[in-house]
Structure P
């Protein structure tokens, strides 16, 4: 199973590949196309720029939002991009911008079924909705383990991983146990 960091890395690479594909797949000035990492987007009119494409790496947005920004850009290699900003190169009128005819839809639209309600869900999701995810998270029987004993020997993250819940769930349960114990002490039980 992929870690969240690995999923983010894959998402970023896939998004870059999609963007390069719909922008013609090569530098519109020199034709460079050997490495997508060496290609960049250049806003034709910087005053129309709503966001930078580096920003979506940190905070993803809908594809439709990205497309509206792509229509204001051209795809260039890093060398040509630097020369444009230095004033050495001028952008010709025939540079290709966003190409709507290129199909970038996922080729594999596999579906699986939600383990809670049985509805169809995307293969990368565990459940079909937030509601089902909440129901799934409530299934752990906390009476099965002595959490206070476990905490003495393991980290919260280790415990959460072993029993299949989040770190937050373990923290909440510990807080609840400690509150119960303090109530019993105050009540003299």
Structure Q
């Protein structure tokens, strides 16, 4: 990683922390209408943006920072792990497509990003069911809500990341010379 990538990753990681704390303490996390225990936030947008601007290493780093920030704020390792895992799964699904230079084709990353997040979170929910639910019937009943919530959350995260990315690359190309090349990962 070069200095620009390290600095950008640090800034986006800090933005994840700011979003998480601001949304939590301002009480503006948006509850999922069907299952209000689940809440939407914007923590994933800087994570997707880090993938688009600086590559997979940056995205993994910002996911880890999200985990640490949520754990420090809440003290709940399960919630922090589930959130970080959800965001990691989203960018993991996007990785094969994030370097596509065509604006129209770059949106191909949306489908695998969403699908990977939904599958990983359904598996994680089943794996964590003894900690979250009293019965296997309860977890099975919850899975459709989890899948729908993670689909909507992934769409918000990916769309937000792409919109900010497009705005940055159009308005500040001199500041982001590697953004249009999608960092060819010379590692």
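Nothing in this text is a laboratory measurement; each read-out follows from the coordinates by a stated rule. The model shown is predicted, which means the values in this text are computed figures rather than measured ones. Cβ atoms are built from the backbone, for glycine too; each structure is taken alone.
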### For 2.9 (distance in nm of label points 7 Å out along Cα→Cβ at positions 115 and 131, calculated) the corresponding structure among P, Q
Q
### Query
Quick one: relative contact order in percent (Cα under 8 Å, 6 or more apart) came out at 24 when computed from one of P, Q, so which one is it?
Q
#### Entry: Origin of the derived value -13500 (helix-only ellipticity at 222 nm (-39500 (n - 2.57) for each DSSP H run of 4 or more, over all residues; to 500); candidates P, Q)
P
### Message
With Rg/Rh (Cα atoms, Kirkwood Rh), for residues 19-122 alone as the yardstick, tell me which of P, Q scores highest.
### Response
P
### Answer label among P, Q for the case where semi-axes √(5λ) of the Cα gyration tensor in Å, calculated from the coordinates, equals 51, 20, 14
P
